[in-house]
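Listed below are the structures to be examined.
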Structure P
Amino acid sequence: MLAVVEIAGGQFEVSKDLKLNVPLLTGNEGDTVEFANILLTKDGENTTVGAPYLSGKVTAKILGSFKDDKVLVFHKKRRKGYQKLNGHRQKYSQIQILDIQVN
């Protein structure tokens, strides 16, 4: 079974036992989280589209959290002598999909 789920403001295509990186979730390593916003499911030939959501839930386990590579942001105004360098590292959680249940 395949499902499109809304997680932390983004849409992710998930299936059972899939590991994926999502924006940082609250919770510790080993905790179980549930996502109720299922947008679409596909089971073989049958495709079901929600309007806007389907009833059901997707259960996942948090495997850990990490920071992505540093992204550098460089600002410069030519002929003014102005330049500034900023950077940031986005935080992510790695989750594993345990179960997809649709009513």
Structure Q
Amino acid sequence: MPANFVTIESLDSLDALFDRSFSHPVVIFKHSNSCGISAHVMEQIAGVDHVVNVVVVQTNRDISNAVETRTGHRHQSPQAFVIRNGKAVYHATHYGIDADAIDASLRP
């Protein structure tokens, strides 16, 4: 089943995702809509069998900055996280982002 991409458009939505991570892991993908690498990586993670929450960095820089603050990982794009219990249990950037590794980190 392909990924269901959902755009994060508010800090309240981001807060809700971090809260949800205490019961279910959450995938966050920071995407640049002007970067070919980001577009290519997004195609690759389309195979992740989970909801992928997307932060478009050009239009939601405040949300992108909040992800950086909450995870402790310096901003990059593309950048992927799996959040569990409020912490990043998976983090990768650029071509280091791997759909299989994301899927593996979603398992209990």
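Calculated for structures P, Q, mean count of other Cβ atoms within 10 Å over residues 27-34 is largest in Q. P, Q: which one has helix-only ellipticity at 222 nm (-39500 (n - 2.57) for each DSSP H run of 4 or more, over all residues; to 500), as calculated, at 0? Computing helix-only ellipticity at 222 nm (-39500 (n - 2.57) for each DSSP H run of 4 or more, over all residues; to 500) on every structure in P, Q gives 0 only for P.
Source structure of the calculated read-out (distance in nm of label points 7 Å out along Cα→Cβ at positions 11 and 35, 1.2) within P, Q: P.
Ranked by mean count of other Cβ atoms within 10 Å over residues 43-50, structures P, Q are led by Q, which has the greatest value. A value of 34, 30, 22 was computed for Cα extents along the principal axes in Å; which of P, Q is the source structure? Answer for the origin of the read-out: Q.
Rule-based calculations on the coordinates, nothing more; no lab input. Owing to the predicted nature of the structure, the values given are computational and were not obtained by experimental measurement. Cβ atoms are built from the backbone, for glycine too; each structure is taken alone.
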